[in-house]
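Several structures are given next for inspection.
Laboratory data are not the source of any read-out in this text; all were calculated from the coordinates shown. On a predicted model such as this, the values are computed, not experimentally measured, just so you know. Cβ atoms are built from the backbone, for glycine too; each structure is taken alone.
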Structure P
Amino acid sequence: MGRSAGLMRSTGRNKGAARNRFRPAKGYGAVISRLAGAAIRAGLVVVMIATPSVLTQSVTQDTAEVVALVALFAAALTFFEYASTYPGLVEFRDAPPFNRIRFCALFLMVFLLSVVCMQGADGTLLMKLVKALGGQVSVALDFPYSPVRLMTLSLSEQAPPAQVDLVRTTAGVAYGISMVTMVGFVLGMRAFGWPASEGSFNVWINLPTFDPTTGGDVVDRLQRDAVANVALGFVLPFLIPAVVKSASIMFAPLEFASAHTLVWAMTAWAFLPLSLLMRGIAMGRVAAMIVARRKMHAEMVAGMQPA
């Protein structure tokens, strides 16, 4: 009887070991989810980069090949960045929705500007709607010394009125999207307590190019970098048109002969300052979190000391 019971227990253990041997590890689901998310992000990057070429239809065969090469390179970089467990170049990778907001703003800029610059589709309802709204936004933002006015003035004096209107409209649309995105990011950060709402914040993963162990106190460095990013992001929309206008004196005046070039030029002009502003505000937020955590730790240590 004892031998039978021991045999039954041994057989049960063997069956359990066999089931455990063929049972997938718990980490497989996380790996598959991470790879799927990286693949989806890479696909969205390809769609975003190819959108101006597809909608404007103003690129040559050589330009289309270059766009395809850039799209594949950006997709590969995005996939390997988000598929890896270690940080690379993308900041705030594990602190959503920072990068999602930036990508949505970039994709919206590229798509709407491509719609405005579409050729041979004057009768489409979407193009008329976007042009009408963009015209209203550009008129509202086209006041003296505004970034939209400066970008319009950076064109050559011989530019036709239709091209000036198109540049004004695209500049107004791009800059309006950047302003709305910035306001939404600040309000959302205040309302939901980003990035503390996502749990613990890992500086090494979310700020891979920032070394917290060198250069003095990490809070001072974060605050200094935050101020520099915010200042540069505020000045760039005014500085870029001035630089372009100054360069046109020595070189050829700025002309947007291709709709594809116009879309990417206006997108870069509006998105780069937006990205810098968001980065500066986020780094300032991280510095404030570290200060609050230090204060809480100091109060806890002081309360544990004997009287």
Structure Q
Amino acid sequence: MYYEEPVFRPPCEARSLIIQVTLGCPHNRCVFCAMYKMKKYRVRDVEDVKADLRQARLMHRHVESIFLADGNTIAMNSDKLADIISYARHLFPEAERVSSYGGARFLKGKPPEALRRLREAGLDIIYLGLESGDDEILAMMDKGVDSEGMIEAARRVKEAGIALSVYVLLGLGGEDLWRQHAENTARVLNAMRPDFIRPRTLALLPGMPLYEIAREGGFREAGGETIMRELQVMLGALEVENAWFLSDHISNYVPIYGHLPEDREQMLASIEMALENPREYLGPRHLTHL
């Protein structure tokens, strides 16, 4: 099987069969991201991907789920992607889900029938990086799409019958813009109506353009208390129905899990506990494990 390192996947796909359908990210300009800076985006030949799937079938008696890497596989030609998904479903009928990353910039440009075709082929869930619902922050981070584009992308995914998991990046507004980041992110999430909301916390690491900007004084990294205040404001303003809020990443200070809206107060109480005990909960994170 072919892999071009490094390979990234969502934490919840840790036990999935990972197949690289594309390599790198077609946008690859986000200031806060260093994941694909070493790769040039390209789409693998469909027959090469199918050969990997056949080899994986020989290697694994049971495959619970399949993740189609790399970043933004959804950007490739929909007919070719649907062909790959159908083939994967044929070879692995036992798989409970097939998933992929999908950026809003590319999703909002997909015709509705293209996304429906992917769903009919067997695509179950798309992981979309909202990061922030604030247009000033999205522009500053060179995300390539504004908040209305995010909402439109989500609408198309949901109308196609594909589950939507949305990433939020706590701390992306730094110490200066944390409140507008929290309030506008909640506003956009309410409009997107995702099935899953997955917060991560910004960690400035070498290789990120934002790391250099911060070193030069152009960005003030948010501290633990600010992060928790931001999360408190955002969670308190969420009005989504039937969505899971899953803090499933090592970057986060406190594990916050629940189903909205019924578990909101329990989650807010956990945040308040962390704010009341900062030495225990809001100390330095082990960034070497990210």
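Taking relative contact order in percent (Cα under 8 Å, 6 or more apart) as the criterion, the top-ranked structure out of P, Q is P, with the highest value.
Looking at structures P, Q, which one was helix-only ellipticity at 222 nm (-39500 (n - 2.57) for each DSSP H run of 4 or more, over all residues; to 500) calculated from, given that it came out as -11500? Attributed to the structure labelled Q. Looking at structures P, Q, which one was FRET efficiency 1/(1 + (r/R0)^6) of positions 130 and 250 (r between Cβ atoms, R0 = 30 Å, to 0.05) calculated from, given that it came out as 0.90? Computing FRET efficiency 1/(1 + (r/R0)^6) of positions 130 and 250 (r between Cβ atoms, R0 = 30 Å, to 0.05) on every structure in P, Q gives 0.90 only for Q. Between P, Q, which one scores greatest on distance in nm of label points 7 Å out along Cα→Cβ at positions 82 and 194? Ranking P, Q on distance in nm of label points 7 Å out along Cα→Cβ at positions 82 and 194, first place is Q. Ranked by mean projected area of the Cα convex hull in nm², structures P, Q are led by P, which has the greatest value.
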